[in-house]
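Asks: Below, each structure is written out as structure tokens.
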Structure P
Amino acid sequence: MKICLVGYGISNRELLKKLINTNNELAVSQNRPFDQEDIIFFKTNKIQYETQHGELLKSCDLAIVSPGITPQSEAAKIIFNNNINYTTEIEFAWEKIKTINKKSLFVGITGTDGKSTTTSLIGHILSYLDPLTFVGGNIGKPLIQAEENLNYYVIEISSFQIFWSKILSPEISVLINLAPDHLNWHENIEDYYLTKEALLKRTLKVAGIAVINEESLKLLNFEKYQRKSSLITFSENMFKNNTVSYLDKKIKVKNKLFDLNIFKEDLVAAVVTTLNLGVSEKLIEDAIASYSSLKYRLQLVTTKNGVNYYNDSKATNSHAAYNAYKSFRGKNYIAILSGIPKNEDLTLLIDELKNHAKKILVFGEMQKEIIKYHLNDKFIFKNNLEEVFLYIFEIAQEGDNVVFSPGGASFDMYKNYEDRGEHFNRLIGLI
């Protein structure tokens, strides 16, 4: 079989290593030059490559598409116009594991925000239950790197990965939330929502369980499934009485089960999901007690001179930033916005900050979008993060919280959100 890897990011790079020893003719296609190290690797292993999508892609039997390849791209046009069979690394790996290990159980987590935290937390709980648990996918390790003899696979799945998959259907699919995002990738918001919906429906069609945020359910078409026990909903309102539903029952959960400094919907989703997997309340409680929040996800980095510094660099859209700042209502906080907006309406975020923040500092490409809205004198514009910190040093007082939840993609000034988060942490260290 002629297999062409379209795009050469982390997932396809790892997949190629697994394919080398198979009886397939391999090629790699992307629209930019390869590193010299990559070229040496290709030639050593007799792998064809092209730096402009063309004949290698057109002549393949199967295209394994990197999530970054958009539906409007030249590569996508070639695939669709030539009726080329396609998949993505995560679906390819899932099929391989399910063929070898039929008893394996997959939990797939998707949503607009909180995917990584929820995936990490569910994985942490299940690892407490059974060490033979893999946690990865769109977070950490690509699925292709997982051992094939494990019992649980907890995978974060992006809308891009769902789009380029056809049959990927975890036994349990979890939808954390929905809000406008990636509108520079998807055709429109309806396409984005339908893509998320597709994963959940695939799971339900194979008699799996779909765990869905109640608010998100209103935006999707699940009418024929809503009376079935295989569709389970959750909401932040569960915190009002600490009652969650599982296995067709409702139970009262101890307050300390939810005593964790992460978004409530992420935590409730993880608890509801693992309860429905048969994990005991006591084990979940013990696992949560030992859980550490993900780096750059509303992470309390340090406290200096009575000021708390929170790094939420992973908040790359306005919905994520809104949720972060919303959690600081009633507290004194200084907000920091930056990055490249994603064609979103920022009204909700800006109103939240106008009403509740002490000051809002803005730098980077975000400034061009922010000025389109009606602002008050709380909004201060700076050229970079260094200037932001100089200003914070002047105004921050004991009891304040400095919250870096940018609300935009990092690529205007940084390699990625990790690079942005590291810069924030380095500057804290200079205070």
Structure Q
Amino acid sequence: MRLLCILLIGFVTLPALAAQGKVEEFRLDNGMKVIVQPDHRAPVVVSQVWYKVGSSYELPGTTGVSHVLEHMMFKGTKHVAPDEFSRIIAALGGSENAFTGVDYTAYFETLSKDHLERALELEADRMHNLLLDKKEFQRELAVVREERRLRTDDNPNGLLWEQFGAVAWRVSPYRNPVIGWMYDLEIMAVADLQAWYKQWYSPDNAILVVVGDVQPRDVLELAKKHFGPIGATGRASYRARPEPEQKGITRLEVKVPAEQPSLIMGYKSPAMVDVKEPWEAYALVVLNSVLGEGDSSRLTSRVVREQQLAVSAGSSYDAFSRLSGLLELEAIPAENVSLDALEKALREQVTDLKNTPISKEELQRVVNQTVAKKVFARDSLFYQAMLIGMRETNGYDWKTLDEELQHIRAVTPEQVQAVARKYLVDDHLTVAVLQPRKAQAEGEKKS
């Protein structure tokens, strides 16, 4: 079963920094971008091919097509039999997989540097020689439908998040679940995948990221050899529709059999692509870290440990998403604590950020966390490549990864307070709660 999302991170060692070379970027004549990060600690390489397409590109009636196509990319080409791709990589001592997100689909291999060319040859082959066999498609579609049942339909928290996204957004394609709505998966046809493959899977809509014990120019020559002959199809068009302004709190209640209640709160917050002043996005990054990232964040230290109103609480925000998103808070109440009381406690922490500038100590903690993340990421070949791939497919330059720290260091407590007041407002808030209910009696289920 292919993964929807994979994040790997390692532990830092000082030799990791010394072993890295300069990142180099190239572009083939057919428009494909090639980015190489040398890392000579071990004779290993990670190869990732990223396509600029994910669930947020999908139209009503075709949701899930990006993820289903990801599955089918392992089901045979004109030259490789179904599932043979995986067997070849395994025989070479490597591993492979793929993941689909809201804004991208990516395929990767981790293997000895001596076998990099074989991995690129296989990736180039399925970029333009994919066979979408109807029988393989029906089998894989059944796998995806079952995956949806396990991850969402029969998973209370997964169902809550899906419903939350669908309600928080009126127009934005971020309302599409990555795995797709079940009805769309039931009516999906091979023709849908063929059209999607033809529209988006071409070198001018792809990025090759290679990290490991390689020389950039050698990788470029291999890319030219295997991807270079594939013709560009012309960049696929995509028209993003602006999300209408929300003008009041939106509330959603989900009642399903579950072990415990939970709460999600989301404030519409701009990504870097939409802010007029870049410092606002970095100030939101700092705000999010202070509010809900890590054991020393306010939600964990105050709401969980001090007030003991929640067993867990945190927040998330992505400044570099392709489209603007949400600053999200998630919490699970402690025993005998109501969801109303928990929501009040979370909103009090938001209000505190609006009323009082954060301390210099909290700001320094965010800087320290950012430094640690960057150092940790450098110790993982996979994560280095993934960070580059995500930035590039979302429309940002990979160089922003190196510039982040200086921008975060420049954020002031007053700027954090300013974005809290500007963006964390009730009129732009969506609140979703999971209210557990007892399972129906056996007789009621059958009727």
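Here, each number is a calculation from the coordinates, and none is a lab measurement. Keep in mind it's a predicted model, so treat the numbers as computed, not measured. Cβ atoms are built from the backbone, for glycine too; each structure is taken alone.
Asks: Given 4.2 as the derived value for distance in nm of label points 7 Å out along Cα→Cβ at positions 308 and 412, which of the supplied structures P, Q does it correspond to?
Replies: Q
Asks: Taking 132 as the value of volume of the Cα convex hull per residue in Å³, for residues 124-283 alone derived from one of the structures shown (P, Q), identify that structure.
Replies: Derived from the structure labelled P.
Asks: Then there's this: If you work out mean count of other Cβ atoms within 10 Å over residues 100-107 for P, Q, which one comes out largest?
Replies: With respect to mean count of other Cβ atoms within 10 Å over residues 100-107, the highest-scoring structure among P, Q is Q.
Asks: Suppose relative contact order in percent (Cα under 8 Å, 6 or more apart) works out to 22; of P, Q, which structure was it derived from?
Replies: Q
Asks: Among P, Q, considering only mean count of other Cβ atoms within 10 Å over residues 84-91, which has the greatest calculated value?
Replies: P
Asks: Computing distance in nm of label points 7 Å out along Cα→Cβ at positions 164 and 396 gives 2.1 for which of P, Q?
Replies: Q
Asks: Right, another one. Taking FRET efficiency 1/(1 + (r/R0)^6) of positions 292 and 356 (r between Cβ atoms, R0 = 30 Å, to 0.05) as the quantity of interest, name the structure among P, Q where it is greatest.
Replies: Evaluating FRET efficiency 1/(1 + (r/R0)^6) of positions 292 and 356 (r between Cβ atoms, R0 = 30 Å, to 0.05) on every structure, the highest lands on Q.
Asks: Taking mean count of other Cβ atoms within 10 Å over residues 148-155 for each of P, Q, which is largest?
Replies: With respect to mean count of other Cβ atoms within 10 Å over residues 148-155, the highest-scoring structure among P, Q is P.
Asks: Upon calculation of helix-only ellipticity at 222 nm (-39500 (n - 2.57) for each DSSP H run of 4 or more, over all residues; to 500) from the atomic coordinates, which of the structures P, Q produces -12500?
Replies: Q
Asks: With distance in nm of label points 7 Å out along Cα→Cβ at positions 28 and 204 coming out at 1.4, pick the structure among P, Q it was computed from.
Replies: Going through each structure in turn, the value belongs to Q.
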